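Laboratory data are not the source of any read-out in this text; all were calculated from the coordinates shown. Because the structure is a prediction, the values reported are computed rather than measured. Cβ atoms are built from the backbone, for glycine too; each structure is taken alone.
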Structure 1
Amino acid sequence: MGGFSLAWSVPCKIIDFVNYLTDDNAVTNAVTMPSPTQNRLSVAVIGLGSIGGVAAGCLATAGRHDVVACVRRRLDRLTLDAPDGTTEVPLRALTDPAQAKPVDWVLVCTKAHQTAAAAPWLKQLCTPATRVAVLQNGIDQVRSVAPLAGGATVLPVIVYYNGERLAPDHVRLRQGTDQDVTVSDDEAGRAFARLFEGTPLRVKLAADLRTLLWRKLLINAIANPITALTLQRQQVLRRPDVKELCLAILDEAVAVARADGAKLADDEPTRALATLFTFSGELGTSMYFDRLAGRKLEVEALTGAIVATGERHGVATPLNKALLTLLRAINDAVDDEKSTR
């Protein structure tokens, strides 16, 4: 689930998690049946990992739009394991941005810290008539992608489904609640919902997407950094001293979120931590696994976003700032190691 890796094979846990994220928010079902008058659209998917692979696979399997994958290595077909069965479909793939032409929709499915690498693709794919859906963690998707999108409309997408990349050309979709993605209930969001009509992905519309983005960030703000820094799975969060630290980190983040317009409960830190504890302590997070693998961490879209937003609103975040310093040091070490190879 984006930057939060969990054992989604337990459906009740997914439901508990998503119920917390969408609590007290006006979330409505989008249309789910294909419209007979729906035009065939062109869709480019940048990044064919677990999230992008599932999105591309769902669209390609439905066969209602022309889908192209923007990838590093060429592939000709994609296999999608979905709850209703396995499908293998042809998939057009491009490996050079110079080959790309403008499209109706772009789905940005890279990790947030890889957005800059998508710039050459966005330059070729986007016009002011293009819509760009950003399926990434964080709260600043529009701020980070819009300058690269050539005047296109940019909309954030909150991802709740679990995608698993089994091979470069094989992905698995797991669902455990009544929604897979949520977008804002506006013209662009409703157009995104129509794009996925007739696919396995269920789109919901939210009246207050900002609050939902922050709720997901609160979970990521404690689980990811602490597991990565301690190199321990989520059991470490249950230590009394670490639990106390988590609540203090969340207190800062909630203060920033409220200053940023999120409508959060008085007991939001306790609720967020309680939701996290519904999952097994044996689970890791994406940041934990990235550190074990020697990959760069998705720092700026998570802890970095809290600190930066706090600075914009004049809200102090000393604990999150300390975490950010340590996480950036890890990323710098990864860069240093790569430069000496």
Structure 2
Amino acid sequence: MPRGPTFDVTMRTAAAALALGGAVSVPAAAQDFYSRKTITISTFTAPGGAYDAYIRLLARHMSRHIPGRPLMIAVNQPGAGGILNINYSGKVAPQDGTYLTLAGLGVLTQQVIGAANLQVSLRSFKWIGNLSKDNNVVATWPASKAKTIDDAKNHDVSIGSLGAGSIDAQLPAAYNTLLGTRFKVIFGYTGTPQVMLAMERGEVDGKENTWASFKATLGADRARALNVLLQNATSPDPELPQVPLLIDVLKGDAKKAAIARLLSVTLELSKPLAAPPGVPDDRVEILRKAFAETIRDREFLADAEKTGFPIDAMSGRELQAAIDQILTAPPDIVAAARAALEGPSR
């Protein structure tokens, strides 16, 4: 049986990231720039949840690895599932290296489908590094009638979402198109903890989220009690060996399998950190080197372990190349992915 196109994005180790991060010399003037400066790190979610935890983790530790040791602060900019934050970062935020953003997964898929409300090109951003490679899963509360992905084909299953531009809205729509599921996306939540509370109250059945975020938000024991219906990644999470992968469920259909592969590779760029498009290259190199050193920092790693969110990083150059590769995928596959992501969310 013919196989659909594949997209080869290599996820390097932190050690490789360090080697790449330190490979470029930086002028002395650039080294002095950050003295007495403040760097803002933003993300698209409300306080609480994975993205918020990661930017605060970086704000506590990354400054030690930047010449001049600038003050670093974390800010939240929720709205439109990440579109508001990325548009602000690209068009309004300072372009001098004093503003960074941890972008949402959904904005990358929004770029793939050519969303009209995305006002910037992600290829123009200066990518600093990716903090984590996580498996996305769709899971329901234990009391939900939907215990398996087949159940979701026979019953309406409500899914809480942070906004139309968020991955937790896009992927359920894609599953409805590709698998014939009956996910119904419910908007109006500002962050993952709020959706989890709605699940517990019975307001919604479940959520699309990373498995790591489910565990960190609910606690490992409560997360394991969830009904995990499907995982979207290039390989299964070791803790979820019995949960089907989207790419495996669709492997009998070459066209759908190619869409699933594109989505799965995209989703592995789980926590990408970016500087705005206008940041000078010498400052980008300072930030990439600082990121590469931070992800090997013992204090940082110990702090990360306490938060419960994993560090499985890749360098800025690798991240930039991976995003370029995704955004230049074959036009027919991009068109098919667009049709799936824009499909009905009931």
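23.4 is what came out when mean count of other Cβ atoms within 10 Å over residues 39-46 was calculated for one structure; which of 1, 2 is it? The partial results should precede the final answer.
On the way: 1: 19.6; 2: 23.4.
The read-out was computed on structure 2.
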* Structure fact -> Across 1, 2, distance in nm of label points 7 Å out along Cα→Cβ at positions 127 and 207 reaches its greatest value in structure 1
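Which of 1, 2 yields 1.13 for Cα Rg over 2.2 N^0.38 Å, for residues 79-190 alone, as computed?
1
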* Structure fact -> distance in nm of label points 7 Å out along Cα→Cβ at positions 55 and 279 gets 1.4 when computed on, of labels 1, 2, structure 2
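For Rg and Dmax of the Cα atoms in Å, for residues 87-142 alone, the calculated result is 12.3, 35, so let me know which of 1, 2 that is. Please report the intermediate quantities before stating the final value.
On the way: 1: 12.3, 35; 2: 14.1, 48.
Structure of origin is 1.
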* FRET efficiency 1/(1 + (r/R0)^6) of positions 239 and 311 (r between Cβ atoms, R0 = 35 Å, to 0.05) derived as 1.00 - corresponding label from 1, 2 -> 2
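Which of 1, 2 yields 30 for relative contact order in percent (Cα under 8 Å, 6 or more apart), as computed? It would help to have the intermediate numbers written out before the result.
Values: 1: 19; 2: 30.
Answer for the origin of the read-out: 2.
Computing distance in nm of label points 7 Å out along Cα→Cβ at positions 63 and 167 gives 3.0 for which of 1, 2?
It must be structure 2, since only it matches.
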